[in-house]
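The next part holds the structures, each set out as structure tokens.
Readers should treat all values here as calculations from the given coordinates under stated rules, not as data from a laboratory. Please read these numbers as outputs of a predicted model, since none were measured by experiment. Cβ atoms are built from the backbone, for glycine too; each structure is taken alone.
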Structure P
Amino acid sequence: MSFTSSLSLKRVAIELVTVSLIAASCAESEFKGGAAGKALTSDDANPQLPRGTAVPTSESTLPVAVGGQPASLLSSFEASTVKEDSFNFTINPQSISTDFKLVDINKTVTEKATQVSRTQASQAFRQGAPANETQSQTTAKPVDILVVIDNSSSMSNEQTNFGSKMGALLVSLTNTDWQIGVITTSAMQKAGTAGTDLRDFSCVLKLIKSTDGDASAKFQAAINAGTNGASSERGVLQSVVGISCPEAPWVRSSATLAVLIVSDEDNCSKDGLNCGTSPWAKETFLIDYIEKTMGRTIGVNAGIYGIFDPTVDPAVPLCSTAGNIGTQYRRLVTYKAAGAVNYGNICDSSYSATLNRISANIATLLGKSFQLADTPLAGTLTVKLKLSNGTEQAVPAVDYTLSGKVITFNAGKEPPSGSQLLASYQVAAAPLVKEFMLGNEPAPGTVAVKVNGTLLGAGAYTVAGSKVTLVDLPPALADIMIDYRLNMPLQTRFKLTQQALDGSLTVMVNGVATKAYTYDKASQELVFTNPPIDNAEIATSFAYREGPQLAYPLPINAGASDFELLDGTNPLVFNLLNGIVTIKATDHVPGKVLRLQYRAPDGMPRTFALPHTAIENSGSIMITKGACEGTTGVEIQSTAVVSNCASTSPVDFVFKYKYRTAQGSFTMDGIDARAAGTWQVWVDGEPTLDYSREGATVTLNTEVDPASKVTIKYSFPE
């Protein structure tokens, strides 16, 4: 697994060497950096702040969240990092010398890698038992099918997949008087309307009839509706617009009604989120229109179907390319479905099997086809009719066909109105069992078992190799669905592009900092104690050696002359320009101390320009050898050191001071870098939109005062 890299130059502070030990009282103090802020997780302490609301710049003690995930996190950062610099020099009556240590140029790099995603698998089982069924018969009816096709930018392949399969949708509806209306998920609001009422939208629908000679071509053209539609899909609204269609009414009062929604996102993108308080933000808008306005009964003379992302547990995703899970659509297709699987996965490579199943279910709503609870064993099915007068009569096998679970009567042999169908048969899986063999060995900890749609707890089953054993025996005809990931190895080693310097490496997994790894310098690899979870993002930040630093800014006495650079007693060739000493690459040895020596001008005071602007009151001065006559005579100003030291013998000084360097990037801890939450940023209490974000790191696009405070708020998705 390779990393992608983004480099940023890290200024390397010059390490200047004192000529003697510094007293413990001058030890370096700790200063707070700005690389990561401390997250405050109490919802009471972090109220929802609308964009444009200033945050207070004063800090206060906030209550700590007791439990559960907070609604948001709030972090504050300084817009600069405080660093310390030091230098030492020796003042002789006629000369001055400054020592400095040779160092390397280091760069910081941020790299990301992604854990492998083990293949997902699902297997369905059906518990066995003898079965006897009674079904009510109704008069055969025509069927009107509305297809609501998503025409957003991500639906090209899905439209192609579906457009060629009209035959699969009609496989159980042959010789039926059918109509198919096709409408997109993009709502067409009428000009001059508010868009808050159903009448504010136009019905733009293409109709294909069973009598059309070119029905398949018309269906394919209608389904391939293009990908320039709205990104906020209105599946529920457009379903109602399509079946009401005031501009061109087409749904027949005598027909069985079927609505099929095909989308890679949910209604209003995500469980109604993008529709606000509109009535069509909920799936009940479609259910109520069918049952209350149209007077139909779902499951009897109307049905709702779908092809979408059917994931129930986000931890066990069933579709990798869908934009959002079809939460509302799943509730729609299971409403009064009586256990029928009236939906399929938008990620399937072919929709034929799903459409065959939907076709068979629609047929059960007509008068000529009936769907049994299970597939009968060959030769075990017997069919009788119980007539309205109470008598029973056998149905010859030549009067119907059996396809899987669906009994379809031949034309002219349909049961009379008011009769009941009596079907008796044996199913394949008898006796009842509680052990189920998977086709592949599951990865440990990835098995999820559902019985009749109910997820079982981890203690309700055991896994040994490819065998899953349930503690309790599932009831007769129960549907058992087992989801898992294939037992493939997860990566524990991730290679960096450069060798990380000691102490510089930080690692985050899905936005959360971790120490559960080691670093193999020889191979430049992170080695995790336990592998990160499937598809986890591993983000690293570290410094590495780019090469030798050849240029050194030094404080030099104004008006100095006769410069000499010494390696011990050996003079070196160098260049001096604007206070910066540049040495030859061949003279660079990391850690070696060189001495710049020069003649000081006559007279006092002596002024040494600092490489950085000192923070007020941050400087310290120490004489490590010798003494000035009467007083130290040395002070640190904001941009220079001024000496009035008078002495007839050499005096060694050590100067220390602190300075600020601006930073523009700030990382929030404790957030999955890929989470789809919302972000807000303030600078000194004023909201700003002038920033960019990558994962959990916010970067300001313009420079701000180093003394500023940056506040970032992350709100978790609902």
Structure Q
Amino acid sequence: MNFGVQYYRAPFPDSRYWDSDLRRIREAGLNTVQLWISWGWVEATPDKFVYDDYDRLIELAAKHGLGVILSTIAEIQPNWIHRVVPGSEMIGISGNRILSGARCEHHFGITPGGCTDHPEVWARMKRFIQETGKRYAGLEHLRGWDIWNELRWNIQAGELVCFCPETLREFRSWLREKYGSLEGLNAAWKRRYCSWEDVLPGRNIDGVYTELMAFQHFLTCRADRHAAMRHAAMREVDGVHPITAHGCQPSAMYAGGIGFHEYALDRGNDWNLADALDGIGCSSFPQWSGIDDADFGLRIDMVKSAARGKKVWLSELQGGRAAVGFNVYDVVRADQQQRWLWNGLGCGADTILFWCWRDEVFGRESNGFGIAGRDGFAEERLAATQVTGALWEKHAELFDHYVPDTSEVGLFFSPQSYYLAWAQEGTADRIRDGLLGYGRALTRRSIPLVSVEETHLEALDKLKVLFLPRVIVTDPATEEALSAFVERGGTLVVESECGAFSSAGFYRYPEERFLSKMGVTEIGRRSLESPVGGFRCGGREYRLGVSQWRTPVEGNEFCVERRFGRGSVIHLASYPGNAYLEEWNPQFEELLAAIVRDAGVKLPVEVLSPACGEKEFLYLKSGKSGRKSVLFVFFPPGCSSAQVALGPELFPGGQAAELFTGERLPVSVAADGRRVMKLKPGRCQIAVCTDAPGVL
């Protein structure tokens, strides 16, 4: 378990702090230090690589018993890049060459720099990566590489990019590979192009969906390919250590936006990234972003789903109080930070790295983010990490082999739906929020889930229920897989206008959609008469929030069920996931839990008490470490006890032990035959349980 902190973003902190800081990092229970190795800093003079500061820091890390993770920050390019490589600038949607400059969070070097589709820009970037790899690959205390930080490539461009000749060539090449020929493209897009040079990316929001969606899809694939190229470059010189990358959030949360000058998913798709890399991760700043236990757990679960057994890195976890300019944000207390750590571990993260050790000293982040920073609570945070670090080392055998419980419940992620929404509205917020509504509701009820991406459908074989929030675009391969899932006994839960558009952006009439053959044919869009609708599902009545419109299958019903093969389709005629995310509704959670239960899903553990409230809820994570059971319990504030029902796989010996207190916890059998266990919170309102010694 790599448990560490980001330390150095050249040239800060100053070298006079290095030795004492690294000693304190180890004393705080951390075992790893991460260092940013910035291309713009290392190769400040063309063809001259200077690593003297990193050499010293790496030597000090070894002195203090710390492993090192090295982040190759190739996206911070040298100030000379455009002088040495003329014509390498990115081109904006306006046709202007993009001016580069120092990034607000990085003291030296420029962004966005040269376009990586320019052959010489990539050649020089690759050389930097490999020079760095050759220098440090042989270190005994190297723990791995973070090859691409937050998947940034267009930061500070000031407008949508890239429309340079090299990228347009790559776009057309991608289309040629996808459609086989210009004739194939014309057939798919319903066009009459006579030359590839006439095929242009979409530019205008609220224009024709087809090329806007295609260009966004291309940019996603372009980022995926670039990550694979970085990985391959480093793998040529280091055949041993893991090479990962991380986004600022899971890819399913990248809705893009005109104001951010980003397309939907233009930083890549975690599933495709994980195909090429040794793992994938994401940043999380829970206090700054208002992320609670459920939101945090959902983030890590999404990344774990994309990783599919590869490494899961929680790469930037908020260390101290956030800072943006002259604003003041809430402090970070030890108890809440400890919940993030144990939640990340419970979700399956195998590397956790704080951002960062000291408060920053330049730009808008000055006086912020340091776990050892000056917000008044550094000592309690470091004392807490010392205890956690000692526990993780003491129980290394348990936690190093821990694997979260698998799930029979899926949450469908459709990039094509994001592209279409962005093409119309300049953001895919509605699609993302619908997905997050379902994910949050299921996570609050401690129902394990796996995110399923539309081109990685092997996960369907192990599922009993699949939720499709706002999946408005489907293609034939996806439709075939979803139909087969239902035919063999699965429960498919769809919302309004599922599959209403093709991946080329063409609208389909209700009778033309794949759900029609399953008996689900909508009658068309109707205005909402109320923000709340009556849903009848599984013989039960629910009052749920609704959003945008309703598209009933018959009459005015908000919900219908149809049998198909051995399975069934449940059609919800609006977007209750969006409504739930806007305003909590316990009946939405109850509906999802009932659907899961009716589909025959057996949960590993369920909350019996306390009851779930709007702000406070008991949150569970469970799994196995070899033959041993592991249960993580996160109590809401003020809650002094809880009762849970256990499935047969958890604590089969009938007794558990809580790691913080050492208390033994018997498993009893209730009158209804369920195996139950009573729990009390340990440290930081958390209980971590495993099989009592001598039971197995």
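Overview of results
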item	result
Origin of the value -2000, where helix-only ellipticity at 222 nm (-39500 (n - 2.57) for each DSSP H run of 4 or more, over all residues; to 500) was derived from one of P, Q	P
For log10 I(q)/I(0) by the Debye sum over Cα atoms at q = 0.12, 0.15 Å⁻¹, for residues 343-438 alone computed as -0.50, -0.72, the structure of P, Q it came from	P
Read-out distance in nm of label points 7 Å out along Cα→Cβ at positions 71 and 279, computed value 2.9, structure in P, Q	P
Among P, Q, structure where Rg and Dmax of the Cα atoms in Å as derived comes to 25.8, 78	Q
With relative contact order in percent (Cα under 8 Å, 6 or more apart) derived as 21, matching label from P, Q	P
